[in-house]
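Bear in mind that the values in this text are calculations on the coordinates, not laboratory data. Here the structure is a predicted model, which means the values were calculated and not measured. Cβ atoms are built from the backbone, for glycine too; each structure is taken alone.
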Structure P
Amino acid sequence: MKLLALPAGILLMFMTHAPPALAACDDPPARDVIWINCDKSGADLGAADLRGAILTRSNLEGANLSRARLSGADFNFANLRAARLTDARLDKARFVSADLTGADLTDAIVDGSSFDRAVLTRATLDRSRLRAATFYQADLSDATLRGAELQKANLSQADLSGADLSGADLSGASLEQAAMEEARLGKAVLRGANLEKADLLGADLSEADLTGANLVNAELSRARLEGAVLDDAQWINRRRCRPGSIGECR
């Protein structure tokens with residue numbers, strides 16, 4: 001049987017494009033490091049450069065990732081319970097179905113990241129920058145997001161019951177069918193936000209800016225609206241609120 005001769009260029013391609021070997025769990029922190037199913041619980045990774053790292057299903061419970069550079073990192077299905085991510089750079093990172101119960105992301109930059117179906121119960125995200133981040137069906141119950149920047153974020157079907165979003169900027173955010181019972185949204189900015197079918201039972205929306213917001217079929221029983229701006233908002237019955245509507249749709 002005669003073997004086919006391959007051109008030198010194709011042989012060179014095979015030689016120079018061999019698949020990279022998977023990194024071991026004891027490899028040092030570095031850009032693009034691969035730590036899959038690794039136990040890094042309690043690890044001190046403060047200020048580490050882990051951009052593009054793959055940490056899928058790894059255990060990072062109680063780990064220190066403060067000020068770490070984690071842009072584009074993959075934390076899908078990882079355990080980040082009580083992890084410290086304060087001042088971390090997490091833009092375009094992936095946290096799908098990750099457990100961030102009690103994690104601290106204060107002042108973190110998390111623009112464009114995905115937290116779909118993640119658990120963030122009692123997590124702290126105060127003043128964090130979460131522009132265009134996605135939290136579809138995520139559990140943010142009792143989390144604090146005071147002063148957080150959530151412009152154009154997707155929080156559809158998320159659980160925000162008991163969460164504190166006081167002073168947060170949710171301009172253009174999607175909160176469709178979100179559970180927000182007893183949530184605190186005092187002085188929050190919700191201009192143009194979609195709150196259709198959201199459950200705001202007993203929520204505090206006092207002095208919130210709901211200009212142009214969509215509140216069709218939202219549950220607003222016992223919700224506080226003192227001082228809330230409702231100019232041009234679409235009310236629960238699809239009626240458009242007139243300019244100058246403060247505290248009630250007129």
Structure Q
Amino acid sequence: MGVKRPWITLSQPGAERLAQQMRDAGLSALVEPATAIQFLPWSPPAQAPDRLIFLSQHAAVGFLQNSMSSPLASRCEFVAAIGKRSAAVLLSSGIDVAVPDMEQSEGLLAMPELVPVADGGLLRPTDRVWQIGGKGGRNLVADVLEDKCRWERCDIYERIDVNLDHVEIAGIDALVVGSIHGLEQAAAHWRACGGAQSVSVIAPSQRVAERAEQLGFSRCFNAQGTDGRAIIDIIKTAAA
């Protein structure tokens with residue numbers, strides 16, 4: 001069974017970047033984001049941070065839209081981004097940033113600068129730590145660290161639904177999703193169009209893959225991020 005056509009439901013600019021990687025690999029993808037990013041009004045908290053954590057590329061972009069942001073980040077003792085793409089946005093503005101070996105929340109939590117002193121790390125109870133991210137999404141980092149330091153959660157964007165009524169699903173044999181919100185939006189359209197629940201769903205994390213299973217999809221894969229090569233390998237393996 002050969003690969004037909006994956007549907008990339010990720011928001012932009014990640015959707016088009018992944019589509020180009022697929023084209024380079026000989027795959028023709030349908031690029032129809034299920035969600036869009038809407039930045040929210042945001043002002044930095046009054047007291048400057050000692051450490052900054054960026055949970056997405058969108059978080060980095062939104063953060064830098066505030067004129068006070070770059071100077072704040074440059075004075076930080078430690079800045080971490082969940083992945084290389086998020087880091088690239090910050091590096092382009094001259095901000096030194098570290099990336100965990102595993103580009104997920106668990107990877108961030110394993111970095112010595114984000115492990116509490118009581119557990120053998122470098123994070124002090126007096127450190128001011130800002131988590132820069134979006135509304136909703138995963139709460140793992142906050143759940144682990146919010147009572148271990150002076151924690152600030154800064155939600156600077158949200159995902160909004162995109163109307164998918166025009167999207168034709170004929171010939172699609174894989175759904176590539178980037179978040180639970182996007183998964184649920186794409187899944188609703190897929191079901192409304194009579195799509196088979198046996199379609200492959202490629203998710204960026206186990207959490208999203210498990211949600212796909214809860215929605216009735218029988219072939220769910222965890223790509224452990226949105227790396228194009230990993231997603232392409234899974235699509236080809238699933239279609240073999």
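List of remarks:
- helix-only ellipticity at 222 nm (-39500 (n - 2.57) for each DSSP H run of 4 or more, over all residues; to 500) derived as -9000 - corresponding label from P, Q: Q
- A value of 12.3 for Kirkwood radius over Cα pairs in Å, for residues 119-214 alone, calculated from one of P, Q, originates in structure P.
- With distance in nm of label points 7 Å out along Cα→Cβ at positions 31 and 159 derived as 3.9, matching label from P, Q: P
- Origin of the value 7, 31, 32, 20, 9, 1, where P(r) over Cα pairs in 10 Å bins from 0, in percent was derived from one of P, Q: Q
- Computed 8 for relative contact order in percent (Cα under 8 Å, 6 or more apart) - originating structure among P, Q: P
- Parent structure of the calculated result 1.8, given that distance in nm of label points 7 Å out along Cα→Cβ at positions 79 and 95 is the read-out and P, Q the choices: P
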